[in-house]
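Structures for review follow.
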Structure 1
Amino acid sequence: MRISRRSRFESTTDLAPHQFSVLVRLENGPRTPKEVADIEQLSAPSVSRTVGGLVERGLVERSDDPADGRQVILSLTAEGRRAIKETRRRRDQWLATRLEHLDDAERAVLVEAAAILERVAAE
């Protein structure tokens, strides 16, 4: 968790972590604001503010739900997809820079630990 938190803040872009998280939630397809709020465990007003900022920046677009005119559908724009890709690239670069300083034995330990953590997460 500490590495995850550090990489979010050390590899900063002009996207705040909560904005990036919303973008990632839209990466696999459109969602309603309520779906995003439920997944992120946020209040509707909080998601609304975050989405509003992302829409203003051209990263997310809102459209009417064809099945329910009262509902709004959120989807990524091409610029939103580029922002996700760039943020991930910067995070990977931040971590790679730190891993360069490890010796072969330390890297081997990390490979083993990663396998164990993958197994634990899958249970």
Structure 2
Amino acid sequence: MITKIVMTSSAIFLAIIGILFSFLPNEVIEYLNVESNTITILFLNILSALYLGFGILNWMAKGTLIGGIYNKPIVIGNLMHFAVGAIALVKVISNIQTHLEIVIFLTVVYVIFAILFAYVFKTNPTKIEK
């Protein structure tokens, strides 16, 4: 049951970011005060594809048996994404001047998902009888 909640919530979180970067790259760039050019828009679109890909992977795997030896590549991929992302965000917090609230929010979400996927990785799933 915990894995279904983790997979669903991470899928929704990743899909929201992916859709935002896909359909509103110029607005995101303007809001973050980043120089808008073809390369930054391209990077946001590629990042959008990555987020949407991970989101749909998690959405489609939410009903399967996950944990221990089951679906290990999905768990490891998510753990790597959220753990490395959390580390990068923690390193940036002390140096960032603008949009600190966004970075802190993302850091908290990434740390929570990293912990949850580490828990899923370390525990063996139990089959729920219907």
From the coordinates of one of 1, 2, semi-axes √(5λ) of the Cα gyration tensor in Å, for residues 15-62 alone came out at 14, 12, 10; that one is structure 1
The highest value of relative contact order in percent (Cα under 8 Å, 6 or more apart) among the shown structures 1, 2 is in 2
With FRET efficiency 1/(1 + (r/R0)^6) of positions 7 and 71 (r between Cβ atoms, R0 = 41 Å, to 0.05) computed for every candidate in 1, 2, 1.00 is reproduced by structure 2
From the coordinates of one of 1, 2, semi-axes √(5λ) of the Cα gyration tensor in Å came out at 34, 17, 12; that one is structure 1
One of 1, 2 was used to calculate helix-only ellipticity at 222 nm (-39500 (n - 2.57) for each DSSP H run of 4 or more, over all residues; to 500), yielding -20500; that structure is 1
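Bear in mind that the values in this text are calculations on the coordinates, not laboratory data. Fair warning: this is a prediction, and the values are worked out from it, not measured in the lab. Cβ atoms are built from the backbone, for glycine too; each structure is taken alone.
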